[in-house]
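What follows is a set of structures to go through.
Bear in mind that the values in this text are calculations on the coordinates, not laboratory data. Note that the coordinates shown come from a computational prediction; the quantities given were computed from them, not determined experimentally. Cβ atoms are built from the backbone, for glycine too; each structure is taken alone.
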Structure 1
C-alpha cells in the first residue's frame, strides 16, 4: 500500500497536481488505525489509502482540503475526549466512533510550485528563467522562436500562443507572468498573458511604448480594467540597469506582492463541492452525492456513514431525530 501511495504522490507531483499526504503518527486503543497508516487526499476530495474507518475518513478529508487552501501542515487528534485533550499545536476534534480510541494524523500539503510564465527571448527573460528556477518557480517560456536548447533552465517552452497546455494552469493565485518581447509580438504576448489571469503581470517596456501598446489593445476590444492592473515599468525601483538586475527587481516585486497578500487576508477555506449532512446516529459528516446509506422518515431524507447507523435509526428514529439537522 505505501509503495503504491508513494508512486501516486510522485505522479501527482510530476503533473503539478496538489495533494495532501496524511499519516497516522500516534494511536491509543481501541482503533482500527495503526501507526504509519497513510493516505493521499487530492484537491477534488479524492481519498486513497487507509487511516481508519468511517469515523476518521470524512474528518481527514475535510481538514486536508483546508490544508490545501492555506498551504499549512497540521496535526489532528481525533479523540473521544476532545474537550479535555487539548495540546499545543494540535487540532483536537471529536472521535465519534464507539471504540473509544484516539488517532493522531499528520497532514502535509504538497502544492505545485508557483508558476512563472515568461513571454519573449530577451536578455531579461533569460535572466528571469535562471533566477526564477533558483527561487523554486516552475518556469514556462513562450515565444515563436522558443526552444529548449536556447533556455535550458526553463521547465517548458511554447511556440504557440494558443497552446492548451499553456493555458491549463491559468487563473490561480500562484501564476505570475512577465512580458519582455521588446517590440516583437507585444500585442499577442500581452493578450495571451491576460488570458492566463495571473496574479501578477509585468511588462518590460518604456512608459511611452506601453502607452502605445495599451491603446492598441483597447482597439482590439480588450477592456481597460485588466490593462490597468499591468505593472509597468515592471519591477521594484532599485535602480536596475543590467538584465539580471531588472530580473531581480521583477522577482522582488512578485515576492512583495505575494507576501503582502498572504499577510493581509488568510487563505479562504474551500466550501465543499457537494452538500454534506450529519449522520443522526453517530454525528459523522456524510457527503450527500456519494452517500451509500440513507433512509426516509416523515418525508425527509437522512444519511449515514455506515449500514449499522442506518439500522439503528430505522429501529428507533425518534431517538435520533434531534441529533443532527435533517435534509429535505
Structure 2
C-alpha cells in the first residue's frame, strides 16, 4: 500500500469486488433504476412491526445476497463494516447480529457506503483479511422520525429537501482477483461552511465533496476526464448543481462525466421527491446495483465514487450548531470487456 500526496492511498494489491447486493422499497422500485436492484418491496414495513426493523431486514437481505453471489459462506468473511443513519446504528446491529461475523460499526451519515468500502478494501489490501463486507441502509420513515418530524405530523417539505431512500447495498471485497477492483481510496476531511438548515443537506455536503475530489486529483495527478463517471451521493439537485459550479471555478470541469446517486434513483419530474434522493441506502443501492452491473458488462471502466454525508444530529442543531460535511472516495476500476463493443 502506498500513500499518494497527503490524503490518498493506492492499494497494491487492489481489493476486488467479489459480489454485491442491492435492495429497495416501493418508491425506488417505481424509479428509473428499478431493474438494477436485486429486489424491491411493495410494503414499506417489509412485513415487520416497525420501520426500523424493516430497515434492519434490508441490510440482512443485501449482505446475504452479496455473500451468495460471491459464492462464499458467512464463515469466509473476516470482517463486516456496516452503518446507517439511526442512533447507535441499530439497523446494522440488529440486522446483522445473527451472521456471526466480526462487526465494525461505521457512521459517515450518507457517506457510509464509500467509507465502508474504503475500510473493507484497506483491510484486504493490507493483508488483514481475505474477504470483507461493506453494507449500509436507510429508510424514509425511520429517518423522518429521527431527524425531522414523524410522518403523522404532516409537515410541509421545503423545495431543497431530499427524499431519504428506502434501500440497502452490500459488497464483498476480496483478495481474489475479479473484474472489478478498488484501486485508490481517499478518506475525506470534515468541512463546515456554516450551513444550519437541516432541509438543505445538498448545500451542507457539497463543499466536502469539492474538498475530497480536489484532494484526490491533487494527490494522484488524475484529471476528471480520466474517468467514465464521477459519482457523488447524495447531493441531490441543489448540492450537485453547487458542486459543478465550485469545481468549474477551481479549474475542474465535471460537465461531461458527472452524476449524483440522489439524481439517478428517482425521476424528479414524475415522483414527488423535491431535490432528489438521499440517505445511506441511496448511494449504497445505486453503486451495488446499477454501477456494479454497468461495470461488469464493460459499459463503465473507471468510476470515482465520492459519497457525501452530513455529520449532524437533532441535538446538535437544537444547540445552534452548524452541519459538518464529509466525503469519502473510492476509485473503482473494471477490466470487463464491453459487451456492446
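Assorted remarks:
- Which entry (1, 2) yields the derived value 69, 37, 29 for Cα extents along the principal axes in Å, for residues 48-223 alone: 1
- Each of 1, 2 could give FRET efficiency 1/(1 + (r/R0)^6) of positions 72 and 200 (r between Cβ atoms, R0 = 41 Å, to 0.05), but the derived value 0.50 comes from 2.
- At a computed 0.50 (FRET efficiency 1/(1 + (r/R0)^6) of positions 288 and 312 (r between Cβ atoms, R0 = 25 Å, to 0.05)), which of 1, 2: 2
- Entry that produces 0.10 once FRET efficiency 1/(1 + (r/R0)^6) of positions 160 and 304 (r between Cβ atoms, R0 = 35 Å, to 0.05) is calculated, selected from 1, 2: 1
- Distance in nm of label points 7 Å out along Cα→Cβ at positions 112 and 256 from the coordinates reads 3.7; which among 1, 2: 2
- For 27, 24, 19 (semi-axes √(5λ) of the Cα gyration tensor in Å, calculated) the corresponding structure among 1, 2: 2
- Test item: relative contact order in percent (Cα under 8 Å, 6 or more apart) calculated as 25, pick one of 1, 2: 2
- Comparison across structures 1, 2 (criterion: volume of the Cα convex hull per residue in Å³, for residues 176-215 alone) gives the highest value for 2.
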